[in-house]
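The structures come next, written out as structure tokens.
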Structure P
Amino acid sequence: MARLIPGAAAVFAVLALGACAPKAPAGPDPNAPAQVGVVVIRTEPVTLTAELSGRTSAFLVSEVRPQVSGVIKARLFQEGSNVRTGQPLYQIDPATYRASLNSAAASLAQAQAAATSAQLKANRYKELVAINAVSKQDNDDSQAAAQQAAANVQVQRAALDQARINLGYTRVFAPISGRIGKSSVTPGALVTASQATALALVQNLDKIYVDVTQSSADLLKLRRDLAAGDIASANTAQVDLILEDGSVYPLQGTLAFSDITVDPGTGSVGLRAVFPNPKGTLLPGMYVRARISKGVASSGILAPQPAISRDPKGHASAFVVGAGDKAEPRQLTVSQTIGDKWLVTSGLKPGDQLIVEGLQKVRPGAAVRPTVMAAR
């Protein structure tokens, strides 16, 4: 028997093992159509909304100011507390005003006594002139004096009323119900009637105003679309509110009014909404976004956001299944987001199969194997 060369034997063994080893499975066919998920485009009524930025403000605001001058003797409220209409807030020293009231009362009594005397004299002269016991001139003078004395009584009565009012003003009351802020004065401070600086600020927060602005260009476009019949009126004045942290305020508000003047500096129109605020969650000055219904597009097309891509210039595009089950790129025009979808205004039509899954495997003109997915 012939002896094998050691090197040849090793080669023979390797060949033998290779012949006996199982064959590796073949890889995926690169020419096979890519498996993709699609949704069939349909039209549906879509409520169009606009998110407008703005600020909150108190429903009622009142600056507390003194109506008479004097020295503050006491502050009668707790800063930051809730006050009610007519609740005493400050006490101004009433001494001088009480003295003025007493003086006015005395002047009125003096005028009334003089009026009584003048009237008695006028009555006597009226009887005497009838028998020519006094001249007509003296009678006329007595009648005029009685009338003048009566008029003086009215003047003094008005002065008494004014003195009583001024004395009442030494107690400063809350003009509205609401939450009062910090006091700008302390006991011992001198205040003057109708001074520029308010003693305190009272704000009613049971309701809150939300003031937002809308571009006049958007408003004109909306009116054109309504006139052309592209969209229908929303027939609702309900407004949703998005807070600073991104959460949605649980209570809906109502649109109160739209301004009729365009701000020349910003080219915008002001809108105001009113929101209930029973728990005091909303505070004046908060930055918020109001979601307002603009109208209803009766034949709107909604496309899932993951199916839409944008190029560096911001142009939107998507892939649809075209003729022969081949991927066809489409240039789209989108107007706004509705939930997790884009509202498409051009580029798609009912019946199109929009590719929403497997996009990483899709190339323009490449064959695909679509699977219709449930609408999301």
Structure Q
Amino acid sequence: MKILCVIDSLCFGGAQRQLVELAFAFKEKGHFVTFLTYHHIPFFNSEVEQQGIQISCIEEPNYIRRLFKMRRFIRRGNYHAVLSFLEGANFISEFAGFPYRSWKLVVGERSANPKILKSLKLIFYRWFHFFANYIVANSNSNMYLVRSVNPLLPGSKCQIIYNTVDFSRFKPLKNFVFWQENKLSLVIAARIQYEKNFTGLMEALLLLDKDELSKLKIDWYGEYNHQPNANALLVKSLNQLRRNGFGNIITFHKATHEIRSIIQESDAVGLFSFYEGFPNIICEAMACEKPVICTKVSDVSNFLSHEPNLLCDPANPHSIKESLRYLIQLNRKQLKEIGIKNRIIALERFEKETIVSDYLRLLGEKIHNN
């Protein structure tokens, strides 16, 4: 098949990463794959181009002109299938196929942002889903929001496909030792923005006692998203930690391509967001046999219910503090046991071959069982 993957950009982000992984898998199976974007933020570009996959970017600041330029590009491409991720790219792809098209269209919902329920623009986008063959969400909570604002969508068009993980790469290190140097290393990989709840984490840290804080080391990897008041909130929170003598507990780093090794060398992985579609970092941490401390977002609770003390309320710093306190009290054996359970669940639910086959089936390829 000739497959076009459409997304806003190839920046550092979970949706971008998943679409890149799927594109690589499609190409490995002999399909011709290309990308179409409309913002040039080239975090993944070099990886994609190294695989021999072409990237076309239509950078047009005027939204209406961009819409029609991308429509023209898609309609003239002679594609057998189009797979788009994220609401803007989904709308563009659906508009490109109106009023008729010859290609299969699968659109991917990747965010359980509650704004979907109130924003007229976001609601309008979801009503255009009638023009797709299938709507895929990577969590039940995400699909619930979509169908709440467009209850007329046929259930047969709505599919849940979880994130894929490459278990040949994301796996535990042999002879890894938890609690090295008597500190628990916690890794967070997320954009540095309000929705990822860095302020809630900071407030929770300030609620821990000095002995508990001295046992914790946090490294946050991600790009900073410029939002009103976000920088001021971050600076204020960091200054509070510094005034209490614990400014070195949390370190912010730029987004990195080495996140796999960083996860493997950490003691635990955390995510404290107010909402998520289904976060890659959680899937990959589970695959690497790491304990996960996470807010009760998306379908995460379903996969981590065996350790409820590590699930917390994003709106309640005291809840986050209690989960951090519980994590800090776990010994090496307990951390290892939690990690093993997490990998078993990941192997059952995030297997790459199954997920890639599910997408290809929706895109039109006949899958033959051997």
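Observations
- With FRET efficiency 1/(1 + (r/R0)^6) of positions 54 and 278 (r between Cβ atoms, R0 = 30 Å, to 0.05) derived as 0.90, matching label from P, Q: P
- Parent structure of the calculated result 1.6, given that distance in nm of label points 7 Å out along Cα→Cβ at positions 110 and 358 is the read-out and P, Q the choices: Q
- Volume of the Cα convex hull per residue in Å³ - highest-scoring structure of P, Q: P
- Structure responsible for 28, with relative contact order in percent (Cα under 8 Å, 6 or more apart) calculated and labels P, Q on offer: P
- The maximum of mean count of other Cβ atoms within 10 Å over residues 182-189 over structures P, Q, that is, the highest value, falls on Q.
- Parent structure of the calculated result -12000, given that helix-only ellipticity at 222 nm (-39500 (n - 2.57) for each DSSP H run of 4 or more, over all residues; to 500) is the read-out and P, Q the choices: Q
- Computed 52, 14, 10 for semi-axes √(5λ) of the Cα gyration tensor in Å, for residues 70-205 alone - originating structure among P, Q: P
Read-outs throughout are calculated quantities, based only on the coordinates presented, and are distinct from any laboratory measurement. On a predicted model such as this, the values are computed, not experimentally measured, just so you know. Cβ atoms are built from the backbone, for glycine too; each structure is taken alone.
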